[in-house]
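Take a look at the structures listed below.
Only the coordinates and a few stated rules stand behind these numbers; no lab work does. Please read all numbers here as calculations on a predicted model, not as lab measurements. Cβ atoms are built from the backbone, for glycine too; each structure is taken alone.
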Structure I
Amino acid sequence: MTRDAPTSREGDDRHAGCVSARANVLRWGDNVQGMQDDLTGKTALVTGGARGLGRSYALELADQGANVAIADIDLSSYREYEQEQEGMEADSVEAEIEARGVDSLGITADVTDREQVVDMVEEVVETFGSLEVLVTNAGGGTGELDETFASELEAEHLHATVERNFYGTVYTCIAAAPTMKDQGSGSVITVASQAGRRAHDDGSYAHYGAAKAAVIMYTKYLAQDLGRYGVRANVIAPGYIGTGRLQESFERLGVEEIEADTALGRIGDPEECAELVSFLASEKSRYITGALLPVDGGTIRS
């Protein structure tokens, strides 16, 4: 069956459509080129920012031009792990940030204490005048694998871990939301874990996985709530990432076995998570909200 050749008018319309589409692509390309430094002059707050992934997030945002405030229950917590100390470029994360030519602020705060969280956000806004990027990285689990099975959880471990991860995230988002709503813009990036997407085979560390799963669903609700104000909310789920603290754990558990659990056959670098955070903080992700983005090298297949 042959197809009739287009009429002159059809050909003109198609040509015009192609020209229009090409013009749109070129304009989009121009916009992307203009976004390379789009965090310059903006303010970011990273909780749990004194070491590990939080430090990597803070430094990456600073590299992109943002002024960065970090909050942690201990601003010198990197000293607890030898590999963390060896990776430091200065005596504090705040000094590392300032060495990148931007302003920094360090705040000692416990995210499980709602009043401290409110004061933390107020100090950031008073210091910098705005808050465009929030990364709720503070968290962590308590207890050992063999004492945190789902059917045997002790109240102490359950409460502490849910408070650190879920309550801390919720408190921080609630405290930051009014400023972002008033601005009509902002990016909230919460931090879950692959443990919030897949249970350990033996049912251990259930309190941590359940808390991170709650963070995932809370972020989806937050995105629906804040979207009308021009504020976005997304959640990342790191897998096996070689921070100073976790690398020591991986070596005890067996690096080869862990690497074999990933599709890419390796442990991830903190910078690979940080680059995703930077993307979500920027205007390059301006039409992404309510999304769960794994950074796990293909560990979870479904």
Structure II
Amino acid sequence: MSIGVEYWKLSITAPKSDIALFEHAVADNYESISLFEKTDGNCSPLGHMEIIFNRKPCLLEIINRCAVVAAANGTCEPGIELEVFPPTNWALENLRKFEPINVGRFFIHGDHYRGGCPSGRVQIVVNATTAFGTGEHESTQGCLEELDALAKRSFTRSILARSGQYPVLDMGCGTGILALAAGKVWKVSVVAVDSDPESIRVASRMAALNSLLPRLRIFQSDGPVHPEIISAAPFGIILANIYSRPLVAMASNFANLLVSGGRVVLAGFLERHIPFVLGAYRQQGFSLERKRLVGHWATLVLRR
């Protein structure tokens, strides 16, 4: 999120078992989406979804879509509220709240942190900033957990050894947190790509903070079709923490970019979208190796 921009927060509340149904009733042009569990006295747990927009969404349109979803699934219409956020320095607010995080073997903190790194941990410095990826979101945590799991498997190094000069591709890198994790745990060079120029600027800064700038090739691209991506292939591991629809669109590209026996780690979508994403990759010859859920958010490890 940018500094000094007015944002809108849409809140949707429904029974916990139904809340994920209403995610697709919201258009894709949101900044972020979060799911929570709320308790209401002695009542059953409620699911609470918060969606942040950088422009005012059409509330009536969303209410009507949610009503259609509720009727189609035989459930009650959710509670819906829309409120405006005043212009805020989001980076400063996030920095104040950003405490060190432990995910798998990774110890993640901002450069304001003055404590030490726990023994045996891989230290990653990432500031709460204007790009996605500080390790706090469930989708990022799922990817980091799967990177940790892959690092424990003996076959991973042989896959990376059969790759090109850059054995890992981080597609939609945001802050570059996954590229940093891969570069540190395997000590390899990584291609990190995002469509957002601000993310490229931030990722480059984070690479410098982690003394990994020489090993990370960071550039802007709208998808996995940039000539530099193609020339760097084949990759042993492809990381993509994006939304479900772009991931489905990239399935054939990833199949062509991956070394035989390589892995893709896919995240950025809810559990209910697994069949949609997995179906597209199975059509390209991928098989499911592992599925991880962190809250409602899914991470898939696929082999081809």
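If helix-only ellipticity at 222 nm (-39500 (n - 2.57) for each DSSP H run of 4 or more, over all residues; to 500) computes to -14500, which of I, II did it come from?
The structure behind it is I.
If Cα Rg over 2.2 N^0.38 Å, for residues 217-272 alone is computed to be 1.62, which of I, II is the source?
Here the read-out was taken from I.
Relative contact order in percent (Cα under 8 Å, 6 or more apart) computed as 17: which structure among I, II?
Numbers: I: 17; II: 14.
Clearly, the read-out refers to I.
Out of I, II, which structure matches 19.6, 59 when Rg and Dmax of the Cα atoms in Å is calculated?
It must be structure II, since only it matches.
Comparing I, II, where is distance in nm of label points 7 Å out along Cα→Cβ at positions 73 and 153 highest?
II
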